[in-house]
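Got some structures for you, see below.
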Structure 1
Amino acid sequence: MSRSQASVPANNIPLQTNVKSSLSGSSSKSRYLYYALLLLIVVFFGFIRFRLRDMPLERDEGEFAYGGQLLLQGASLYEFVYTVKLPGTHAAYALLMGVLGQTQGRIHVGLLVVNAATTLLVFFLCRRLFGSLAGIVAAASYALLSTSPSVAGFAGHATHFVVFFALSGVLVLLKAVDSERNRLFFWAGLSFGIAFLMKQPGAAFLCWALVYLAWITFRQSAKWNRFARWAAALLVGGVLPFAATCLWIWRSGSFGKFWFWTFRYAREYGTNVTGAEGLTFLGRETVHVTEPAVWVWALAVVGLSTFIWCGRVRSSVFFATSFTLFSFLALSAGLYFRPHYFILFLPAVSMLAGLAVSCGVEGLQRWKGSRTVSAIPVVIFLLAFGMAVYQQREFLFQMAAIQACEHIYRPNPFPEALEISNYINSNASPNAKIAVIGSEPEIYFYTQRRSASGYIYTYPLLEPQKYALTMQKEMEAEIEKARPEVLVLVNNPKSWVAWNKTAPTDEILAWANGYIRQHYVVDGLAERGDKTKYYWGVEARDHQLASQLYVYVLKRKPA
């Protein structure tokens, strides 16, 4: 193929719209307007996130921050953190903290940057496929939905990082298809591979890319050796990040633990939920997630029908529907359907909302030829957007950081973890090991002290899976061997079990009661009521509990 031929797109899939309409956003005069709107969206939601940057970390953030802290110290991650998660997000946290600093505020500023970059990617992807109007609606929708407390959008979950790298891969893949350059397929695969490293469900987007390439080959009646060449480059890039990670962890000496937790135990974790339970979770969480911006989600549903009545996007029907399907499959991993998993689905939802508005504008313009009438879909979107912001106004604009945390996570002890960590920092020796009996790894991060056990969560110990009892005994042995100077006992169901199915608890409860009585004395207490009260030293030892939700800080008795 000559250079002049290579510069021409090799196919017209997906269609890049050229409709000459000021409302559809393809005229050069409107380009700067759309860029200005995009900047306004990024700044608006960036301001909201910056205002609430000091929200206490929740427990997943605590794990990533503690893991990132260990990586910055040169430690082997899986020696100190037993986690089902692949190390990509821990490494991302390490990078952000290395640049910005190690506080919850700095971490959330890093998330602000990642979210803003993802919003830009949504815009450029949808503009490329469907025009600038669809792009700006999609960007506004993603920024709104991903900031909502209904998806825990203010927490730096792995899903934010998966989406960023997955969308980067999609954009590079489309450019690769147009140019037929093998190295671009490699770079697209590399982005999808990094998305997988951030969290296992990211693999769904690499699978989508292979299916999409196969469809293009079939649609164009092209030779399948071209598909083989493209797929090979894509897969080499996709596998490389994981292969390099395995080599790095093998050289650190913790490959056995890494493989057990991220694959063998992950298989147990991912098969705990039955299909009927998964449907129940999906129905419940869908209502919860969509409620604050229900009309934006409704526009996305309308967007699914545009391929029937909007002729210019029909050539892109496979792209949009397949990307939506695989995004839903990523969301569905394990059938847990937790709110922050929905972040994986938001780019597809935002794209469909953009399609609904853009095609609606063009349909009305062809019907009536009136700019006023054709602007109705834009007005509907602005009303839906405004209603969503207004419904969440107290959280977005009025609540302080601690109040916002309580609003989303109560009765989880995330604010208490900050106060308890401050006390430990003031009273424990700098190199002291600590143990948290519960699932609050953020305490290890705040105190910058090593855990006495790799079990930084009690969740896997109490799940109905075959390793549970062995894990309980292993945690007990590790804590006894480490003889931690400080032990934090969290008496809160949210910190012990993730849902109502549990493994037997007699072993771990009996051990905890006996071990604490023998070796520790109460040194601090956070008792949750209408307002959390704190007691320290003798006052904590003498206090009579009036609540069933509390956190004890215990110091080791003299030898």
Structure 2
Amino acid sequence: MRKFAIAVSAAVLLSSGAVWASGMFRHGHGHSSISLELAGSFQNGVFGTAAAEISAFDPKSKRLFVVNADEDKVDVVDMSDPANMTRVLQIAPDGSPNSVAIHKGLVAVAVEASVKTDPGAVEFYDIDGTLLKRLTVGALPDMLTFTQDGKAVLVANEGEPNDAYTIDPEGSISIIDLSRGLNRASVKTAGFGDFNGKKDKLIKAGVRIFGPNATVAQDLEPEYIAVDRDSRTAWVSLQEANAFAVVDIRRGKVTDILPLGYKDHSRSRNALDASDREGAINITTWPIFGMYMPDAIAAYEVKGKTYVVSANEGDSRDYDGFAEEARVKDLTLDPAAFPDAATLQLDPNIGRLTVTTANGDENKDGTFEKLFAFGGRSFSIWSESGRLVYDSGDDFERITADALPAEFNSENEENDTFDNRSDNKGPEPEGLALGEIDDRIYAFIGLERIGGVMVFDITDPRRPRFVEYVNNRDFAGDPEAGTAGDLGPEGLIFISAKDSPTRKPLLVVANEISGTTSVYTINRERDHKTAHR
């Protein structure tokens, strides 16, 4: 691995190709073309309550806007010097903020209603926090983004049910038309009502529609939105359904629902550690399937073709009125499909693995012929029609096992939790950002549990290349005391060199558990060559 100067105490080069220095960990290959270096971190002093979730950056004012769900506010941070960031003001929406986006000084905030099943809102502000307009959108607006041309804001209205599952609002995508200016903005709703009569067909195709007594429109819960370069088409992750929705932005219509299929963990490339009780790292194959269930997604174009990149976190429905989670050892397995069921259901094997009860019992007789786990423990690249082009397989677990063997698959709220998450989604990739540097495209993927960011060169969507793994977490620190560094990366954003206050590309990572927002300088190959002349 190429070493470079970092503003911390002397580093120790490990045999794995990793560097650990005062809580800042790096792990990578010797041929990487970029490398991340911690530039600074803003800490709001709040632990474990989602005090730093999603962020957005305004290049002109050099201000960073960070969703602080703990205080139901948006922190506005001066990022002109990433090494010395300070909060300059707070925006207080009329409700709980879930997401923030900025385009040319116009700030959009997705605001959840006090009763989450009621319609939410999008509030627009200037960079000084002055409210300019408030528009009603669907229930539980969870994420929003401007189109590339800035003429519209798209909002993913998740429409989750209440805990008793007696109220289940429809999921939808709100399209806020800004083409005539903010004062004349209008809202159009792209819903799923047209698919209600196609429920059986969608289920047969692989779309998970399983909420009690739910229509298709009620059951689909938009999570995250990616927009193409021409601002014509959007892809929306339907996480629990393990699918994408395709939206024609100009028509304001959902045109297709694309099932994503399943990941076969019996294949060597898709191995995983499925137990938290074997007392060791055990990345191996098992007769189970993974549901990709993306959280964050992003789109990019190569040779005129659009590709969608996904962070395959996984998510379950777990309410008082309906819950789909179970451990494999608590299920009755079909003896023909699983002749070694007794062995499989032991705790050190897959007995403790969390799976769904909504899939796998194909003839509904209470016996499971297949097992489906939550999440892909990976990132994927899809064609615009939902065909899998690439999946990182078991890379995340193998890289973290090599890099941090004593902390493998650990929890994000406390240290000394080796292997704690192996039975449930592993490293849990959640956040995602794409960036172009020197004509190459990079994917930055945040791992919610063990922490840190995976960096891959995805210029060739069929042959991505691992670049490095960085983790600004101190496993010797005390999380509650704020001495453990970054915990629970949630939202990631890439800032290009032309928009950067330092004139170098930056990566911003908001960490919901530690309440920290950290900024990394992205050093390029040519930067190192210049520095060593």
For mean count of other Cβ atoms within 10 Å over residues 449-456, find whichever of 1, 2 sits highest and give me its label.
2
1, 2: which one has FRET efficiency 1/(1 + (r/R0)^6) of positions 97 and 137 (r between Cβ atoms, R0 = 35 Å, to 0.05), as calculated, at 0.50?
1
Assuming 27.5 is mean projected area of the Cα convex hull in nm² as calculated from a single structure, say which of 1, 2 it is.
1
For which of 1, 2 does distance in nm of label points 7 Å out along Cα→Cβ at positions 401 and 441, calculated from the coordinates, equal 2.2?
1
If we compute FRET efficiency 1/(1 + (r/R0)^6) of positions 161 and 201 (r between Cβ atoms, R0 = 25 Å, to 0.05) for structures 1, 2, which one ends up with the highest value?
1
The value 18.7, 57 for Rg and Dmax of the Cα atoms in Å, for residues 193-472 alone was derived from one model only; which of 1, 2 is it?
2
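Here FRET efficiency 1/(1 + (r/R0)^6) of positions 81 and 225 (r between Cβ atoms, R0 = 35 Å, to 0.05) has been calculated and equals 0.65, so which of 1, 2 was it run on?
Going label by label, the one that fits is 2.
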Can you say which of 1, 2 returns 14.8 when mean count of other Cβ atoms within 10 Å over residues 337-344 is computed?
2
If helix-only ellipticity at 222 nm (-39500 (n - 2.57) for each DSSP H run of 4 or more, over all residues; to 500) is calculated from each of 1, 2, which structure is the one that comes out at -1500?
2
Name the one structure among 1, 2 that FRET efficiency 1/(1 + (r/R0)^6) of positions 265 and 297 (r between Cβ atoms, R0 = 41 Å, to 0.05) of 1.00 was derived from.
2
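Read the figures in this text as sums done on the coordinates, not as results from a lab. Computed from a predicted model, the values in this text were never measured in an experiment. Cβ atoms are built from the backbone, for glycine too; each structure is taken alone.
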